[in-house]
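Engineer: Down below are the structures I want you to see.
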Structure I
Amino acid sequence: MKKIFDSLVSRRQFFQTGVITAAGLTASSNLLFSKDEKPLPAAKRPFKLSCAAYSYRKELTSGKMTLDDFINLCADLQLEAVELTSYYFPEKITPDFLNHLKRQTFLKGLDISGTAIRNEFCLPPGPERDKNIDHVKLWINYAQAFSAPCIRIFAGNPAKGVSEDDAIEWCADAIKISLEYAAKQGVFLALENHGGITARAATMKKICDKVGNHPWFGVNLDTGNFRTDAYNELQMIAPLAVNVQVKDYVYTPDGKEKTAPDLKKLIDILRGANYRGYVVLEYEGEEEATTAVPKWIEKLRKAIYE
């Protein structure tokens, strides 16, 4: 009986002390920091790092690696998330498979930052455009099922003879139709600067303006895809970004060659745009991904934490 009483007294003392401590912290939150240390301002907070399965496209397409292997590898790299590119899903996608991905990432302590699909939206109203819209809707269902908050989509390439104005109108209209469905499922659609009609930031912004300020729409900013004045182009669309993929290169100003990116400059662009989402490595270099990806993850960490 005395042991029970002592235990109760001990617990009461603990909670009383806890209440006093909590009150003290409320009165002065600076107690959480040393005298010379302040909480990080929003512009200096670290991003969550993710890796796109596309980085390991050779291994995944050859069968040397499975999506499970990729998830395990990202956990070993101490990442916060994975981007599960649709290209490496089985031909027949079942609810059991999607639940498996959700389970595996959760057990490894990983978020799913998003997924990525292929589509063509520079099409006039008709069966072909409907087919592409249906494909996006199907992947909205899949994304919702395995907890991917965002889908990377393309605008595409207008056919020969199609005016830019028509292509922009068609693309924006197809996105708006897709967004009606995406909003119901709670999945973002992120338009990537992927060449074609999105080869320049100014044209991409015209598409976004036509779509309008939709709560489930934004840009998938790919740092390697602008071939002219890359950093300024990226800065133009960064305020619209809801997802960011960082390549292991940027193009030289003349657009003819690839060169190593200034990662610190890229991070500063994102912070300047008040971007708060995932930073996803999408490696495309010649070195084997198994050795190159860990190096690039460390480079990104250094750029973020400097």
Structure II
Amino acid sequence: MNLLFLTFGPNIKNHYQANFAILSFLPYLPEGHRICVYTDYPQFYQHLHERVTTIAVTKEQFTDWEGPHRFFWRVKIKAIEHLIQQFPTQPVMYLDSDVFLYRNPQELSQQLAAGKAFMHVCEGKLSELRSKTEKRMWQQVKGMDFGRFKLAEHHHMWNAGVVMVPAQKNQEAISLALQVCDTLCARHVTPRLIEQFALSVALEETYGLQEAKPWIAHYWGNKDEWNERISQFFLESYLQGLTLAQDIARVQQFDYKPLALVKRPKNTRKRLMNVVDRLFPVKPETFIEE
């Protein structure tokens, strides 16, 4: 099995999230399993160089992967395709940086090897989802014809923080994901969830889908608190001069249970904070003078 992370840009938070996610997997990966990080900042993965392969991606390659419609998140599908082309007989597990493995993935790996596909969690049938974006998207895509199937009420939206593609029909599945993605872009469908829905449809049509949630946490809805704990983890590692082996041991003791995965503040609180900021602006700041 090949694990795939895709990180880009100078925001250090994305990179230490990915480092932390990788550490959570390392205790469980036997020999022969590969971790690949596609990134334009390979220098942020030096601490993991013994166990991780970095693939430097240029701005030109990112632009090419965006495709003719310049849809940025198409690069996720293209990175998966690229790794499949490099190792066509091995399954691929794509992971967003903001994930954490909290349970031994042996059973998950066995099911993937046996031909079961996974995404993080099923969010429901697109035709039944209630956000404005999802309702608009359903009106735009329903009945769209892809030859062997049409987009219909039974098609689900899955969270794409985890995307696991078995080896058995991997090229077929990823080609279909690109076809769906490019077709939706060409028809000017609301773009925010296009790559997520394209992967959902392609894997559902090719394999059927299972949830990876019982093994992998995705803290997309509470990044601030997780980032604070993760930055503390790496700061302690740096100050103590710890080795990679020591960090792998430490992450196995990481207490994740007090940390919420999703934390939605009330809109009233947001409005009140905006009022407070306007009524009590920050006073003039003082800086070092040369």
Structure III
Amino acid sequence: MSEVFRHEDYVSDGPVVAIVPAEHHGRIRAHSHEFYEIVYVVDGFTLHSAGGAINLLVAGDLFFVRPGEEHSYINAYQTKLYNLIFNAAELGSLEPEMALLPGLDDMLGDAPAPEDSPRSIRLLHVPMHERRNIESSLLAIEAERENRRTGWETVLRVRLAAFLLRYSRLYADQWDSRTISADDYYGYVYRILAYVDTHYSENITMNDLSAVTGLSPDYMTRKFKSALHMTPSEYVRKFRIARAMELLCTTELSVAAVAERTGFSDVSLFSRVFKQAVGLPPASYRKNAAE
């Protein structure tokens, strides 16, 4: 049975609203919480497992975990996180209205996102110009709890509501193509992420990604690496490994079939790359995951 964390493990008094910084290296075993958790990736990258899906998380990513949902970090590499933990009751009379907003309906509402929604519907890639605002908002919550100035309990609740509203607007922006500009993070990097999400099983070349962005391969690579601290080729490889891990855990496909489904032309290459990324050969990983 996985470990269950309670808010008392982090909050001794006042509203259940707090920031828990964390740094992960390697594998962090599966666990769940009795509270909501919104995670912001400050630096590094990691594979993340939740709800039967495995995603690659990189700097600038924002996602949430509902109470009782089991999740874990796999092969984290110098991953620095800010975890915002809270109970929805702290929103008071605002909770029902906020639960109707984009993104928050899945987070706070009774029903999860529909099955035909994009697989990474909970995963927001925060644009570069918004990252400082996200970090500042989280640090302000942390400072409020630490400093405990007059009215700090009320301020914590207000800051929580404001952060959730910012999340909802980012969510609406990400999933509304009309907001994507050719000049910003979405216009370059996000288009690559979206392309990889739907074409990872194909032979993706740098010319393909260059065509998606309208940039030269060299300039496109520099822009991507500046944002995510890895090259497009590295991202494609890690994304494919995440999908392979998911298939190994949720299907009975052979290792060779998993390799083919995830864009590896040679099963030996797939096994070698998988072991380098995860620490185990594909068959051993499947066996351990089933135990």
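Engineer: Figure out for me which of the structures I, II, III the number 22.4 belongs to, where mean projected area of the Cα convex hull in nm² was derived from the coordinates.
Structural biologist: This figure was derived from I.
Engineer: Also: Comparing mean count of other Cβ atoms within 10 Å over residues 214-221 across I, II, III, which is largest?
Structural biologist: Details: I: 21.5; II: 18.9; III: 14.9.
Once mean count of other Cβ atoms within 10 Å over residues 214-221 is worked out for each structure, I has the highest.
Computed from the coordinates by the stated procedures, all read-outs in this text should not be read as laboratory data. Values in this document were obtained by computation on a predicted structure and should not be read as measured data. Cβ atoms are built from the backbone, for glycine too; each structure is taken alone.
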